[in-house]
1. Given a value of 1.2 for distance in nm of label points 7 Å out along Cα→Cβ at positions 93 and 165, point me to the structure among 1, 2, 3 it was derived from.
2. Given structures 1, 2, 3, which gives the highest value for distance in nm of label points 7 Å out along Cα→Cβ at positions 37 and 141?
3. Using mean count of other Cβ atoms within 10 Å over residues 85-92 as the calculated read-out, with 12.8 as its value, let me know the right label among 1, 2, 3.
4. Can you say which of 1, 2, 3 returns -12000 when helix-only ellipticity at 222 nm (-39500 (n - 2.57) for each DSSP H run of 4 or more, over all residues; to 500) is computed?
Structure 1
């Protein structure tokens, strides 16, 4: 059983959840449970998508939070193998949860999970799947360097290795680690983080049998033939992920007691309620959640 939360009700979450539920319900696996207001679930059963355009930002935040909390409660009790979250609006969530940074941080805090890792997985026609993680998650660029340590990089590599191993069904996936600085620091002349933190972490894990390499210059290594990549900061990882995988890019949270995924797009409020939102991202997120859960 996989749970899907509706996300921000003023975005496309209710629409794509309803459409995905209708499509996935025709399949035997995975089995789906939707989380949201009762009248939404009733509408979904009747093939309708209700409009939440008239509710306040605070009400929208409350609906999104309640759906997420209920799904987390069920997953914690073992009633769900995975959770798939439709996107939320951070501003609206902050009216309910001050300081809300994103699903990843909120879920980790609720579960007392240590340092979760954001991994993005996307399928590409005619090419191998693209897998990339972000070592520092949602941080302002000015804080990235201070957040990097040998232990944080090692943890990101380990989590990326686990995600790639499960998804690719491969015992020893090859992993390229991107440098923080231009040209991966160029032997310290453009920054010291590579020599101080990245190189020791890579060497340590390589000796433990993890097939990781680097650090490499982030502007060129993505085109190389590796199974997965580790980026240092948000945009360094997200730009190639969205360029290469478009709407089928899926966010996976590693380091939780269960798998959590989310489509790689936002709330898309400019098309909410028009009935034109695509569901391929949510379908991919659900199928990847099922695959990673089975291959645990």
Structure 2
């Protein structure tokens, strides 16, 4: 299992830490163990002790700040990964608030799933899938790739951000390296819907009937984030399921805590092992106001589709 980890809690929206990709293995999908060297397998930039991020002009690598693997395929003797990358770019929102922007998708290959080599792609700054033009649905961010190979074609679903709304978009490729964007795959729902304020974190699997998409929807009501599902014959036109997928982390999701699926594993009995991440937010008083400490843990749950 490939997962993204950070060394510290998230303390407020203006402070962030580096996120890297690690790996654990299991024989029963219950007990997981780390490799002997217990080190990340894919990182944005390997900082030395005391080294600081340099924001003093010039273009930074698109994956300077973190590298979060969200899709892995094994093709013969080779492993391929697509990861969400961030350079550290932000934009001001006013009142001292900032927002992280310019997420892009990178790619890497490995002979064993443990030692990874980043590969340059056709997007800007060497990304595999970069940002869209001004006014595009992915003008400010393209991330969280979900990749499925069908026949000779690679299909990639990703979250796209134009500065106002998160949507799920689709791209395709003949080699998994050069991608052609097809535009929106899933729009947010109507006002009051469980995904009325945005759709993010796609995970796609092939089924006997076509494709199944699991994603995180955001609503105006609390709790704000929900695990939702849609189905498609061709991977392009989707029909949303009306109901939320009930998962049971402990503690339960509340307020604005995120919850999203990372992977789906079909079992021989027809059930699904759902591996998902859930955020826990705890408020604490500080001299200048209230801070919210955020940490994330990984859960798994077996459900019937």
Structure 3
């Protein structure tokens, strides 16, 4: 059975049907908490509860940490981007952990950004230090649990620069939580049953199950990552997003014409077309992202973030 961990500014909690019980621990970071399993078990077994709604929740993944993201990892998103899912390699990019924010925090749109996009994703939380070159045969050997994440992206920064770091690393661009859900070995087998949804102002934009759409599953991603880098307890790995983001590929004839233009003209024309796209996030928009199995046996929870214009 899953264990649901919540975090406020100065306390860790275990969520139960009756409310949340504080965890008696000296842990200040996610890594330290995951090393104090006895304290988690004690809180889960008993103790007074308070209403979850009374808590001002923070991200259950603390910073600093590594934030690593898989790129174009859902077939539907790859197709929507004008590419062939059968020819997509397993690739990663990094985000600054300074971009991590809470599940209810405002997302501030930088003043120079015009095209702000959303990407609901499942986040993998590393449970133990894993040195480069480690042999990984199962998920419980490395991972502690899962979180809901949203990979907020400044598309007009990302695309012309052909790199992702700045465009995805502004403060508040990685809402995480509300919960860190610890899974049993049997529950990890149900990863494919997870259902991702994202709404903007109540309109369903992204709606997809992992199974049948994710290209490279977590075990394959971990095996690839540890070929070239260490992983540490508390690190966060984003696993990609399905179709439904504001950004999509232009029609083929327009794409072919654009490819013949000098880069400056190509991007000017591209973003002129994007200016007519109403799906990009604007001041006051409400973004709600959730992940759970349809039978609610595994519930990562739902986050709700309001977009605020800079200044």
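Each reported figure results from applying straightforward, stated rules to the coordinates on display, with no laboratory input. These numbers come from a predicted model, not from an experiment. Cβ atoms are built from the backbone, for glycine too; each structure is taken alone.
1. Source structure for this number: 3.
2. If we compare distance in nm of label points 7 Å out along Cα→Cβ at positions 37 and 141 over 1, 2, 3, the biggest value is for 1.
3. Computing mean count of other Cβ atoms within 10 Å over residues 85-92 on every structure in 1, 2, 3 gives 12.8 only for 3.
4. Only structure 1 yields this read-out.
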